[in-house]
Structure formats: structure tokens, C-alpha cells
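The structures come next, written out as C-alpha cells.
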Structure 1
Amino acid sequence: MHMSISKPVKLIYSDVLGPTLLLSTSGVIYYISFLDVATKFLWLFHLKLKSDAHHIFILFQANMEHQFNSKLKAL
């Protein structure tokens, strides 16, 4: 299905990467990305545990919806 999205935060693609082969100096082995379809802007967050992904998503969603005064329609 092709969707024409022109406003930020309406459609976000997300992926969790890890565990990575190399441990960062801060102990990070997982990452979560969020790609806004309208703006093509990519956010990347580090996760010490894969289970942190849900918490990071909740914070990301609240921040983006507040910043753009728009509700997320699909992830």
C-alpha cells in the first residue's frame, strides 16, 4: 500500500538493531531508529537493554507529537 504522507509524525518507520558485535565504551549493544516518512529525518537512540525500546518509543512519541502538534497515525 502506498501512502502519501506530507506532515511530520504521521507515519514513522522503526527498527531495533542488536546485539552488536562490539560493545561501546558506555556499554551499548542495541540501537533503535525512528524514520519520519514525510521529512526523511532519522533519529537514533542507544539502548543498554533491548527491553528499553518500549520506554524510548513512548518518550519519542510524546516529544514528537508535542513538537509538531500532530498525532502519530502509524508505526
Structure 2
Amino acid sequence: MAPMVHGLEAEYFGKVKFSFLDADDPNTDVFQKQLGFYYQPEFYFLDANGNLIKKLIGFISEEEFRKLFDENL
């Protein structure tokens, strides 16, 4: 999924901010706990104030990402 997600990141640059959390990095433990992280891959869509819009787990199609982005831009 990484190539697809990075392609969307480039396409939506300036409209959607992408942040990547390394689950194996102990420096991200606080964020993992805040988000309730337990499975890879997980995607969290937050509004500009940091409120959770939607959490998706597992394989997500490019069309699903685009729909979510377009509905919330």
C-alpha cells in the first residue's frame, strides 16, 4: 500500500497533511496509545483541530481514500 499512499500524498499535497507513525519506534508510543493503535496498517483521518473523522484498518483502496479526502476537503 505504501506506493499508493505516497502517490496520494503527492497528489493531495497542500490539501491533506500526511503523517507516518513508525509502530516499531518507541518514541511514538504516546501517539499509539492516544490513537488506540493495534494493527498495521491503520489510517486516521483527523480534522484541522485534531478530531478523529474516521479510522480505517487494513487494506484500503485508492478509491476509498479519494472519496474520504474529497468528502472532507
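Each value in this text was obtained by applying a stated rule to the coordinates, not by laboratory testing. Predicted model, so just to flag it, every value in this text is computed and none were measured. Cβ atoms are built from the backbone, for glycine too; each structure is taken alone.
For which of the structures 1, 2 does the calculation of distance in nm of label points 7 Å out along Cα→Cβ at positions 7 and 39 return 1.5?
1
Starting from the value -7000: which structure in 1, 2 was helix-only ellipticity at 222 nm (-39500 (n - 2.57) for each DSSP H run of 4 or more, over all residues; to 500) calculated from?
Value -7000 for helix-only ellipticity at 222 nm (-39500 (n - 2.57) for each DSSP H run of 4 or more, over all residues; to 500) corresponds to 1 out of 1, 2.
To which of 1, 2 does the computed value 1.5 (distance in nm of label points 7 Å out along Cα→Cβ at positions 47 and 63) belong?
Comparing all candidates, it corresponds to 1.
When relative contact order in percent (Cα under 8 Å, 6 or more apart) is calculated, the result is 23; to which of the structures 1, 2 does this value belong?
This figure was derived from 2.
Quick check on the output: 20, 14, 12 is semi-axes √(5λ) of the Cα gyration tensor in Å, derived from one of 1, 2. Which one produced it?
2
If you work out distance in nm of label points 7 Å out along Cα→Cβ at positions 31 and 55 for 1, 2, which one comes out largest?
1
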